[in-house]
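Structures incoming, each one as structure tokens.
Values in this text are rule-based calculations from the coordinates and carry no lab data. Since the structure is predicted, the reported quantities are computational estimates derived from the model, not experimental observations. Cβ atoms are built from the backbone, for glycine too; each structure is taken alone.
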Structure P
């Protein structure tokens, strides 16, 4: 056996494990979920083929699906604010000042902390009776609302917590992008008479645009799949005002045992995410600069 043949054998042996893992634990379940989405399936009995009934029910006869989708989109509207705040923090932490590493660590810490622990902490902060936020508002004579038990305030509270939890990761990405901007571009712009704001708009923003696109797409995908925070903090209430589409999917699959209907919902969400992602890539040709 030649050395080249041995190299190929060893190469295929090393990549066989992840390929088999993908086929067994990803591809086969994905294909099965496509089939199940066209059936009535509880998980306990054999699937019963029903055609496109699950999709018809989803789109035409389930107003709660559209409400949860609206809730999810409403929650995702916070993404631009989170991105702008992350960029502002990254710019501040890109300065050479004493103790900058401590500040960077402090902002990144929530990213590596337990989601459950951080969510329970915020649940305490939003408590209507003894939460820190209402105590702080009380110092200024403002009576804080019942954040998590009010239909009007529950989702804004979740959005606020979501922005905070995503700051650290996005900040690190922006910080790396800012440090990769060539110093010569700033010097050339300064020689041409560009002020600080002009250098930021004409140099910084275009140079970090690939990172902005990455953060935008991953943030949208993450927001559309957001689930643990809502389950822990509000359990989708009050009156489904904070029930996201993935939480509703979870309820149908594991509380009501409607696996077929939940699979149809998952594929509709997947198609929606694919459409949004492709649209972002298509629009990015106008504002993302790779050189």
Structure Q
């Protein structure tokens, strides 16, 4: 189990993490979400003893990670897939990690096989793609067969097959009773991967709850509309107070998406203006909807909404 209690970290007076408290329990995949600059990576570094907190605590299984010898037996982590020596082979890199943590050499071919890099064991890491480096980083995290695993943006650079493999791996690890914390910016991926969420913004906790509970917080219900006069209808709907309209894309010129208006009002407007409607369907709130609403005040660099 991971416990973060009133954790604060300041750099030159600015708080990267500010009074943060949450718990990550075993047996489930917990997603760690937040906009850029929210403090996710700093929190993970504090958990691993790579930075010292200004105040508060971050413990794993009730202890500071820095006080554990042979740490890979207790916690496996992938923070930066590029943080490896490019001149070493994958086998040499993992062997060095194994020997420094008192692990048997037999774990090296086992984890290389598990992450799909057995055939690349003798290749130098400098020639690896980002996806291969991510797999190697995951192999390093698995090396000690630890009860707690931390992954920072682990699917960046993976192809669709790799993303599906990683999703299945995290689920299996959690099903084995391990504590699995996955940091990601990919809302769609978290919807398929996580059961619990910890969401932070500007170093502070926004939510710590089940994914379904968090997604249900979204207030902007969406309605999908299809019409052969989609652009004309979009123009009419855009004039309604509180409405948000995504105009039809070139790939689907009859489809628009509307927020802020109930389906009944959209249908009435279309009927009044004699605009045929071929589809009018409400869509439930998504994780992305809830995330964008709840972190709106925590986004450091916000672009203009195209709607």
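When semi-axes √(5λ) of the Cα gyration tensor in Å, for residues 214-253 alone is calculated, the result is 21, 11, 8; to which of the structures P, Q does this value belong? Write out the running numbers ahead of the final one.
Values: P: 21, 11, 8; Q: 22, 14, 7.
Answer for the origin of the read-out: P.
Out of P, Q, which structure matches 2.4 when distance in nm of label points 7 Å out along Cα→Cβ at positions 110 and 174 is calculated? Provide the component values of the computation, followed by the final result.
Values: P: 1.3; Q: 2.4.
Traced to structure Q.
In terms of distance in nm of label points 7 Å out along Cα→Cβ at positions 142 and 166, which of structures P, Q is highest?
P
Matching task: 1.7 is the computed value of distance in nm of label points 7 Å out along Cα→Cβ at positions 30 and 246. Pick the structure from P, Q.
P
Assuming -9000 is helix-only ellipticity at 222 nm (-39500 (n - 2.57) for each DSSP H run of 4 or more, over all residues; to 500) as calculated from a single structure, say which of P, Q it is.
That value comes from structure Q.
Have a look at P, Q and say which one yields 50 for percent of Cα pairs over 30 Å apart, as calculated.
Source structure for this number: P.
Output the label of whichever structure in P, Q has the greatest value of relative contact order in percent (Cα under 8 Å, 6 or more apart).
That would be structure P.
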